[in-house]
1. The value 4.7 for distance in nm of label points 7 Å out along Cα→Cβ at positions 111 and 599 was derived from one model only; which of I, II is it?
2. Consider the structures I, II: one of them gives 48, 22, 17 for Cα extents along the principal axes in Å, for residues 359-414 alone as calculated from the coordinates. Say which.
3. Quick check: 18.2, 55 is what I get for Rg and Dmax of the Cα atoms in Å, for residues 119-350 alone, calculated from one of I, II. Which structure matches?
4. Suppose helix-only ellipticity at 222 nm (-39500 (n - 2.57) for each DSSP H run of 4 or more, over all residues; to 500) works out to -12500; of I, II, which structure was it derived from?
5. Supply the structure label, taken from I, II, corresponding to P(r) over Cα pairs in 20 Å bins from 0, in percent with the calculated value 15, 40, 28, 14, 3, 0.
6. A value of 26.1 was computed for mean projected area of the Cα convex hull in nm², for residues 183-614 alone; which of I, II is the source structure?
7. Suppose you compute relative contact order in percent (Cα under 8 Å, 6 or more apart) for every structure in I, II: which one lands on 9?
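No value in this document is a laboratory result; all are computed from the given coordinates. On a predicted model such as this, the values are computed, not experimentally measured, just so you know. Cβ atoms are built from the backbone, for glycine too; each structure is taken alone.
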Structure I
């Protein structure tokens with residue numbers, strides 16, 4: 001038998017004996033005329049019952065590690081791995097057929113590797129039979145074949161098989177060898193250890209020829225990335241994060257630069273990814289201010305807060321791609337790193353299949369960000385209208401609260417009546433349309449029994465556009481000067497619609513209450529599947545004709561940390577009320593947090609109706625707070641502000657899951673000065689975790705720091721917690 005005949009028997013054979021034959025001594029190739037065409041093969045020849053399935057998307061996934069105590073599950077895993085070894089055998093035979101003019105030494109190396117892959121297949125088959133599983137008992141996927149078979153050169157082969165799928169097996173084979181060793185299955189562990197050692201040699205062989213054929217001016221990593229066309233990517237050359245095997249890659253001859261780069265590389269593979277990006281300028285844009293240099297810098301400082309909320313396989317658009325070292329840090333602390341794509345380079349995604357867009361906020365500018373990729377996304381973004389601007393206005397939430405606390409609302413929404421420990425209508429803010437309204441509103445608030453009031457700009461955010469006033473006295477010159485300045489800038493909003501005949505408020509004036517604890521309630525609204533049956537509260541259906549094609553999901557609540565000037569500085573991630581007075585803890589936590597549930601249950605149906613009528617989708621949050629009334633009684637103001645966008649509360653909820661039980665932790669947005677003033681022992685504190693990887697002590701930073709940095713998002717955990725309070 002010559003080399004070509006041997007390879008043909010493997011590729012086109014209809015029995016396992018054909019596939020796994022030991023060739024003995026092979027002669028030089030003879031006459032290669034009239035050979036089968038191998039330029040494009042949908043599938044290799046296969047025995048009945050072992051045919052390759054091209055319609056499997058995840059259906060042939062192996063059992064998880066914690067299922068391998070079961071003998072049948074072990075057999076299923078070995079079945080999965082045996083199919084990969086058989087595919088590798090067939091692909092190595094195919095490369096011998098496709099490229100008969102390849103260097104002799106390359107072909108000799110392929111022959112040796114091929115016979116080792118045959119042996120691996122036999123070993124797996126023998127062991128899985130001992131587990132009671134016959135080859136063909138489960139569907140056999142053909143992903144390896146689909147992506148390697150179209151190769152146009154031997155370089156394609158070593159890039160796709162040797163440096164991708166066989167490199168990934170450096171992770172899988174050693175990982176499973178260790179798993180079976182821990183289970184006391186030394187036989188299977190020994191088998192996998194042998195395969196692991198062989199795979200090191202297989203990667204070495206491919207790497208040798210890859211370096212010989214690549215552009216000498218490129219590094220190994222640069223050439224490897226350039227050699228793979230989507231959907232192939234370096235991500236397929238790596239196993240699970242916990243199984244990443246640096247030592248095996250070093251033994252195979254890969255450079256430290258290559259190993260570091262593939263460890264942090266991320267690209268979506270299976271499901272169409274959600275595309276996310278951070279935008280701190282939503283409210284500023286809607287006032288016509290646009291994105292200033294400061295807001296652009298804040299966008300750079302805070303854009304990695306999208307990492308905790310992203311799922312594995314998502315794409316995060318960023319102003320600056322984080323450095324490789326920082327991406328490694330994010331992996332090391334336990335984040336499922338998304339794929340990062342520069343905002344300016346997002347057109348590179350137009351040929352990818354994308355799931356949906358999930359920006360920090362939907363605004364006209366973010367619609368422009370998404371517009372070049374709309375043809376690639378499965379779920380189109382909601383259309384923008386002026387109705388969405390209304391949701392950002394504080395006057396809108398003021399009007400909502402006033403209606404919801406009214407007697408008419410109580411009659412209509414009997415299923416969720418207003419608790420008697422909610423604030424009353426005398427705490428609702430007053431809309432301000434012109435300068436003269438301010439003095440009248442101050443006098444009105446004084447008549448309600450409140451000595452202080454706070455003015456808030458209608459489209460202000462993060463404490464901007466706010467000022468305190470004393471009720472019961474005339475405005476002084478500095479107050480009037482400030483108000484005139486605010487009114488002048490706000491009256492000429494660039495987004496004011498000429499068709500909008502409704503006079504919009506400039507701001508609101510509200511009684512200043514004795515705040516005790518700030519709270520944030522968080523939801524997400526998504527379009528539902530066509531067969532989804534929405535289950536809104538009855539009062540939501542009574543309040544509005546709510547469309548049936550969207551779902552409102554309550555995500556949870558958080559305790560926000562807010563300065564005296566009402567600027568957000570962080571969120572308590574665990575043990576949220578540990579530093580509060582005993583009566584406050586009893587009030588909020590009695591009956592397993594019944595009052596907190598009552599707040600969200602009261603808000604949700606009312607909000608669902610309002611948002612549905614405006615075709616809103618995306619994340620949103622409601623700020624509320626606990627305060628002491630004039631008589632010292634604890635009360636809740638259920639709506640302070642509405643945020644029709646994602647908030648830092650959404651980020652905090654995602655990070656709460658990473659904190660170990662019983663450990664106090666805070667998410668903080670520090671100024672650069674505050675970061676510099678932290679003790680070095682805190683900034684350099686190693687992250688400590690419990691057995692399942694959740695954080696127990698240390699610090700996690702969510703941004704890189706440079707000369708232009710303004711804000712530093714961090715998580716302070718356990719012993720690194722600052723003095724309680726914002």
Structure II
């Protein structure tokens with residue numbers, strides 16, 4: 001749950017700067033016609049089934065719901081919400097997809113225990129008590145979870161009763177109510193050794209379960225501070241590996257990078273937990289949410305929905321309900337995916353599956369489209385003439401002779417399942433559709449856009465063609481070929497287009513669309529399309545301009561939105577405090593939370609960027625950050641790690657001729673706790 005010194009927030013991350021996107025072409029099949037998950041058909045034996053965990057609990061990562069990310073302690077967290085979520089699990093097919101637990105987070109109890117030291121449910125939120133709610137959830141064939149802290153009080157500032165010193169009594173209450181899952185937080189722990197506190201509750205839960213016959217899954221939420229992956233496998237079924245997630249690209253990415261190296265510690269009955277899902281809460285794009293869900297699945301992470309499903313849109317249900325992606329997470333072999341490469345922000349993460357196939361995530365953490373590739377051999381698959389390549393988001397089958405590749409959009413993920421399959425030639429050849437544009441264009445100006453349809457399958461593609469279209473008023477021309485009678489394996493159809501924006505178009509993000517189709521050797525028509533974002537920009541004026549007075553191209557922030565002329569705040573833009581460094585208040589500047597990246601278009605017109613940087617005074621003695629300035633792809637300034645004890649540092653970075661300038665704040669090499677970084681008096685000279 002809450003890491004007390006972290007912030008909770010929602011922030012729409014402004015997306016990629018360059019045009020992009022990928023697709024692996026293929027026919028879209030209706031759900032009823034989608035083939036089963038890939039099965040090996042060579043002589044390679046499937047992996048043996050994993051040994052059961054000692055207690056038989058959580059043999060695959062727990063799946064369900066937790067209210068915290070969407071409601072916190074608001075009044076709408078109540079009995080009606082919990083019952084409503086249970087109903088939606090059934091009516092929307094989430095129960096059938098594997099979602100089981102409907103979990104209550106903090107604020108379910110009254111602030112004081114009763115005269116007998118027992119916990120008392122909030123009578124306004126839960127007028128019929130917790131057992132009545134548990135009975136309702138159970139009547140739907142689901143399970144229910146609850147929350148408390150391994151301290152004297154929970155993490156909420158209102159201070160609800162924690163379980164430290166009350167473990168036996170509280171565990172018995174939970175068991176008597178019919179609780180199936182306990183999330184045990186780490187606040188107000190009075191300095192008592194973490195291993196001792198969490199083992200005490202383990203023993204209490206075991207004793208309580210023996211009286212009711214109902215086992216309770218035990219979620220250890222101590223934020224990874226004491227490396228629970230090294231000692232908690234015989235304590236609980238899952239353990240948090242990081243601080244709290246927030247609904248932002250920067251937060252999700254930072255947590256992913258911390259959790260990925262811990263793959264050796266995960267397995268049936270003992271899982272690394274990078275925190276709950278933010279999918280659907282509004283702070284990221286659909287592309288970013290698909291990456292979030294893909295990464296959690298390939299990491300064999302618990303899948304706990306964190307959005308209010310009563311308000312969720314169709315796209316949210318589509319992401320959360322993708323059964324082929326869920327199958328990657330729930331694979332009984334219980335392997336967490338491992339990183340094969342990550343150079344330049346181009347990640348290849350491979351997960352061994354029980355049937356001998358491999359799930360592979362091609363993940364692009366950068367702001368530009370990237371081609372990411374690996375091979376079947378690198379994934380550990382046996383040598384074969386061809387392979388089945390299943391795109392789990394497009395629900396499409398293709399064949400490949402061994403290449404596994406995609407041009408992945410900014411912040412996007414392509415998730416494949418690859419298997420040696422004797423029927424490989426019966427699938428259409430895999431084709432990669434990519435597009436690259438001049439990152440920016442001004443109103444009335446012409447910019448080049450390049451598209452390519454590349455065949456990396458094991459058979460030829462026939463009658464291939466591409467087209468590019470745009471909004472009304474945009475002019476698109478080409479003198480390059482747009483058709484090819486045949487695309488042999490390894491060949492591509494490349495086209496260069498001239499795109500002219502209308503003279504009266506307003507600055508901002510716009511979208512072109514590239515479409516491609518071809519036929520397989522059997523005559524099956526295969527088609528796909530992808531958006532090509534183009535950003536219409538205006539160069540900064542001559543002279544000196546404060547950064548906070550200029551529009552940024554993108555802003556990714558680790559906690560809450562990046563702020564103009566205030567420190568970083570909580571849940572919404574504009575809720576920060578005055579920027580304060582060394583006791584001095586600065587009227588102008590940017591307030592961020594590591595990890596953060598704010599990008600400006602300078603169009604080659606600016607010569608220098610200046611600022612005073614440091615950890616905002618509001619964080620007291622906490623916080624460690626490092627500031628970097630990048631001119632296009634070159635780092636031109638780095639401060640090294642700064643703490644709140646360090647004085648504000650005046651910086652001046654040469655950015656001559658740069659098209660973009662990126663202002664980056666990292667966590668200084670440790671956790672992101674209290675990492676409120678200020679770019680005070682930040683200004684460009686142009």
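1. Values: I: 7.6; II: 4.7.
This figure was derived from II.
2. Details: I: 48, 22, 17; II: 36, 23, 15.
That value comes from structure I.
3. Details: I: 21.1, 72; II: 18.2, 55.
It was calculated from structure II.
4. Details: I: -12500; II: -4500.
Here the read-out was taken from I.
5. On the way: I: 15, 40, 28, 14, 3, 0; II: 18, 47, 31, 4, 0.
The value was obtained from structure I.
6. Values: I: 29.0; II: 26.1.
Derived from II, not from the others.
7. Working: I: 9; II: 14.
Only one of I, II returns 9 for relative contact order in percent (Cα under 8 Å, 6 or more apart), namely I.
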